[in-house]
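All of the numbers you see were taken from the coordinates with simple rules; none came from a lab. Computed from a predicted model, the values in this text were never measured in an experiment. Cβ atoms are built from the backbone, for glycine too; each structure is taken alone.
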Structure 1
Amino acid sequence: MCAKLYLTPTPIGNYEDITLRALRLLKESDFIICEEYKEARRLLSHYGITKELISMNEHNEKESVPELITKIESANIVTIISDCGTPLFSDPGKHLLEMCLQTKIEIIPLPGANSLITALIGSGFSLDKFYFRGWLSPKKEIRSQELFQLKKVRGLIVLMDTPYRLIRLLEDVQRSFGNDVYCVLAFELTGIRERFYRGNIRTILSEAQAARLKGEFVLIIDNGME
């Protein structure tokens with residue numbers, strides 16, 4: 001029997017946003033590869049699932065992959081989850097995936113929760129074309145250069161960052177794109193604090209500063225048509 005690794009999305013906020021297939025596979029897994037034990041245990045506890053967990057994150061991925069490959073090859077069902085959302089999407093796992101493909105372990109991706117698509121469909125923008133840039137460098141000079149290059153991109157630009165850099169990112173975008181560039185900030189999607197902030201970057205930044213916003217977010221910039 002060919003070894004299989006199931007890439008299993010988990011909710012990005014609301015625990016009801018999980019598929020029946022994902023729940024079944026989590027329950028049937030021989031073990032679950034997770035990002036952080038605390039987040040994984042909280043999630044699985046909500047669904048009444050108890051399984052062996054193996055943590056693989058940005059700090060230990062390369063060292064842990066050889067042992068994981070051996071363990072996957074001797075198992076029937078193995079799932080990998082991230083702290084939230086779709087695994088491998090801006091999360092650890094790329095090296096594991098490469099090694100699985102090299103050793104003929106079948107990779108089976110499941111559809112599910114994803115902050116990018118959720119933010120885009122709720123933005124109100126036309127979604128024929130968009131540019132996903134994701135996370136910018138945390139280093140000030142490199143970040144400024146990246147934003148300078150992004151200003152040349154015409155159309156929708158999608159940025160993400162860690163919760164504690166939300167206001168800083170808005171400030172950087174205002175500085176690079178000007179006060180009047182239109183944006184949508186999708187904040188804490190599917191959670192109890194979910195909100196879409198719409199308007200020019202100056203207005204959104206002012207609201208974010210007043211509310212001292214800190215949380216998961218996706219920022220969509222409308223940088224004009226090509």
Structure 2
Amino acid sequence: MKQLYPYKILFVEDKKTTRDNYTNHLKKNFSKVYVAEDGEKAYQLYKEKKPDILILDINIPKLNGLELLEKIRENDYTTKAIMFTAHSDKNFLLQAVSLQLTRYLVKPVSRKDLKEALGIAIDELLKYSVTPLQNIYLKENFSWDIKIKKLKYNNNIIKLTTKESKLLEKLFSQKDRIFSYDGIFEYVWKYDEEVSLNSLKSMIRRLRKKLPEDTIINVFNEGYKISF
């Protein structure tokens with residue numbers, strides 16, 4: 001049985017035939033493929049599902065592809081983006097560069113060209129881990145505000161203890177990094193007080209009740225990491 005890439009794709013295209021054709025192709029290679037026919041729906045799906053890769057047609061209703069990506073790039077430079085476009089003029093290319101596209105593909109787009117662009121996006125995901133400068137958006141409308149170091153739900157601050165905040169600050173500081181138990185003890189408790197692994201596990205249990213499912217991951221015998 002063919003192994004699927006463990007990345008989430010959001011594909012945005014307003015033409016149903018094209019959308020269905022590419023969606024069926026993408027589902028043969030990726031574990032999760034989400035689909036939207038306009039920019040507004042795509043933005044809602046982006047916030048809910050937190051895709052790893054965006055594939056956007058520039059000419060979509062409500063918010064076009066560039067407007068949608070501009071909105072996403074206000075806080076997120078982690079998600080990879082591939083743009084389908086009929087444009088090749090200088091102004092478009094300059095605007096596209098500022099939005100940090102992985103690749104733009106001039107229509108009609110062949111499956112070979114899409115495969116190559118996806119390969120580049122996957123290589124970037126494997127090699128680099130980028131943290132947004134202001135907010136980290138999680139599933140189910142949760143977010144972590146890096147500047148004020150607060151957890152939010154629908155932009156409302158969730159009450160945390162001082163140590164819970166410090167633990168989340170540590171975990172959110174680097175995507176996919178496993179933070180060792182000792183490193184967490186030193187950062188959160190600073191070894192100024194008696195602390196045990198059970199104390200840490202109890203705090204993790206409390207935090208998991210305040211976060212979307214599977215946000216905090218335990219790596220056996222190593223430590224914890226955050227998934228977003």
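Numbers for the structure displayed
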quantity: Structure (1, 2) behind the derived value 22 of relative contact order in percent (Cα under 8 Å, 6 or more apart); calculated: 1
quantity: For 15.1 (mean count of other Cβ atoms within 10 Å over residues 112-119, calculated) the corresponding structure among 1, 2; calculated: 2
quantity: With distance in nm of label points 7 Å out along Cα→Cβ at positions 184 and 216 derived as 0.6, matching label from 1, 2; calculated: 2
